[in-house]
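What follows is calculated from the coordinates using simple rules that are stated; it is not laboratory data. Note that the coordinates shown come from a computational prediction; the quantities given were computed from them, not determined experimentally. Cβ atoms are built from the backbone, for glycine too; each structure is taken alone.
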Structure 1
Amino acid sequence: MDRLHLINVVVAVADASSFAGAARKLGLSPPAVTRAINELERSLGVRLLTRTTRVVRLTEAGARYVEDCRRILAELADAEESARGAHGEPRGHLSVTAPVLFGALYVTPVLTEYLQVHTGVTASGLFLDRVINLVEEGVDVAVRIAELPDSSLQAIRVGQVRRVICASPAYLVKHGTPGTPGDLKDHCLISPGGVLPAGEWRLGRDGAARPVRVEPRLVTTTNDAALGAAVGGFGITRLLSYQVAEPVRDGRLLILLREYEPEPVPVHVVHREGRNASRKVRAFLDLAIDRLRGQLSLQ
């Protein structure tokens, strides 16, 4: 069997942590992926993967081998680009994902700037308020606003955001300003993102956040809707600081209970290609990291 094919298969299995995921990515049947891995391990005389009924993991030898394979594939892609006369310019299709509002505010300007410079690239912006599996859905780069679990993905921290409680001046004049989390029970609350009406907001002092029970009058499926209701004077909402940065800046919203905010949430740019990322991904990462780190609302 062709060695380059075997290399592509083992890298895909490592990325997906499963034979089925690698098969979907490569357009092969699961048995074909299994045969390729078995042949590769036979030819090398070493076990590359540890299989269980639930998960596939790289052995120590497998991790070293896959890292070398990634480098080989990246160098081959670079050689092909040069042979086509690319002269080092990024080419191909780039897919980027981010939360809906973050994508509109911050990622779209970076994408359009990138595309204006790199005319050989097309791009997709997948802005969704759900976590996309980069490997299974074929996405190159993601922005994640969360503490990240350990994984094979590469993550670069570009900033942080706070979970803030806010309301319009008009609402506060009419209903008063809460001084403690306990006062929220006497106010009209707006919960974004499909949170259940009998929900919780985690609040506390000195980084010791604890759950505070809330019963919202309005539950929305989007952050935009909650933001609009709060700006319109309907009630108090809780959003991420970047989402309310503009209305806070111009005085349409005021931040409340600052001393009870939990620890900030990190913002990462995540990709799956490691140190040997393709030119199109490397160029986008360089630009995105620089632009996002320069955003005052993410500091």
Structure 2
Amino acid sequence: MFDADKPGNGCVNDFSRTLSTLVWEPLIPSSAVTIFSGGTEGVLSPHVTFIVEEKSDTGLLAAVGRTRVLDPDEIGTPEHAKQVRKTVIAMIDSLGVPRSHVELVLVKCPLLTSAKLEVIRATGKVPITTDTYDSMATSRYASAVGIEFALQGLSESELGVTISSGRKWSSKASCSSGAELEDCHILVLAKSLSSGCLRAVSSFMENAIDAPTIMYLLDKVKEDKGEVLQVFAKAEADPSGLIRGSRHTMNTDSDIHSTRHARAAVGGLLAGLVGDTQIYVSGGAEGQGPPGGGSLCIVYRYNGEV
């Protein structure tokens, strides 16, 4: 599995994702999945992260998979969530561990472009939204709901109601949308049933300045005399317009989109506490942690006694 935080604006027209795909995918095995996230605002550094298979048990297990190709009119819908749920369940089953052992489910999902909207209209169907940027959010949310249903063992019957309500979220989901793919690329990272040198801890940030949660996870790493290898975090501007009761202006800035503000803010907080700017912070956390917060996972090397 190949994952990267790279330059670009992270928006619908972020061509850097497509260019990165063209450069990297010919160099990696066809069985791998790529998850490119655009936007390294603030102190965040462009970087790549490889998650590769080892013959010995490292303490962590990973599985990669893809949904079927989604029709344009399915993006952001209950059918989208259904396909993610189905694929994630199969991936967890292939690892042979309980759902409780899953620490992170990372997804790259498609979005609606102007061309896809024309295809939907030509077939007489109705898209979930006609705003291409809004489609990024609906796609991320459908993916997150699919993950939550898979991890909680929930049936498909409530997917439609859940998608329309917008209230379900998962602390283990990290979803990013882009125009460079037609299906969902998925990584599942889980704890092994046996001990090893690699470990992961996860939680969720309540808001963009939730340093206590970050420190809580870092303390767990410190207890194991561990070395942080990578951080995976989601960030978003609180849709209420408030952070701990004080007003923020990220949602009303017409010059810089709120996702870019959020990445810079959360990225700076995390980088300062972790001591590394090469961390993965993805904007747009719909359904990936509570509103205004975001999922958080730290992968580290265990240096204590097994």
Structure 3
Amino acid sequence: MANDLHRAHGYHVQDYLLHLSVERSLGRRTIEEYESDLELFFNWLEPLFADGLTLVNLDVRTIREFLAHLRHDRGYTASGLNRKIACLKGYFSFLEMEKILSHNPMTRVRSAKEARLLPKVLSPEDMEVLLQTVEDRIGATKNPQLAHRDKAIFELFYATGIRLSELVGLNAEDIDFRGRTLRVLGKGRKERVVFFNQTAAQALTDYLHCTPRSESSSPLFLNRYGARLSQRGVEKMFATILKMSGLDKHASPHTLRHSFATHLLEGGSDLVTIKELLGHESLQTTQVYTNITRARMQAVYDRSHPRDRDQRRNAQ
């Protein structure tokens, strides 16, 4: 890996990563993923560079050969390919903008088509089971402070639909209990305000009462050592609660975001409101939840219509 890094440094990779950090304000994790993608790209190009290929004469055909290698030899999905394509588009656009290259070989490369999969959601009944599991854990654990924290996290996820990265980035000063609002720093460091309900407010209050802190600007959610809770820490906690709940579901913290949006839509909320609450850039992104509710309505219809019930009985 060290040799890969050294080779990639010769192709203005570090300049590009610095550009992503300073001018695009991307997070450390995203930048690390882009660096890994570029290392993979230059590692594949190494034999071609040894034969005389340069960045200047790199063409779209070579790019497509690299993507075909990822798809057929390494088994990348369309989603995985699209991240590599996005990384390379940004990288070569940067080189063109900096006058390092006079042309961009990615201009004719299109994104790979993905099968449109519906996000996984939990039903309101599943959510009740999860939330009750967290509640029961408070009285059963030797560390009630962490149990109150976990309950506050679950309640806040379900009440607001915020992203995992947004939740772990919260500070205590971001909460307005009087207005029951939360100030969130989303993608691209864009700030928005979301609402939370009385149940989440009570869970947050209970957690803060048993977690003393010296200043309001301190991280809201802390790990057992008093430092800011990490995304990985939340994911591990979520997996533990899901297993304890007995729900036979594949779910993650992001599932709660999808469940929040779906349940709001099913409860009569409009797409524009949900878009703003989720912090989506485009209404098209939010419209996927109409597909979810349509699929759920189809399932209810199939279970409920008398003709379908009669056919199922006859089949048995």
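Below, the figures for the structure above:
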{"quantity": "Label whose coordinates, when Cα extents along the principal axes in Å is calculated, return 62, 44, 40 (choices 1, 2, 3)", "calculated": "2"}
{"quantity": "Computed 22.8 for mean count of other Cβ atoms within 10 Å over residues 100-107 - originating structure among 1, 2, 3", "calculated": "2"}
{"quantity": "Comparison of 1, 2, 3 by relative contact order in percent (Cα under 8 Å, 6 or more apart) - largest value held by", "calculated": "2"}
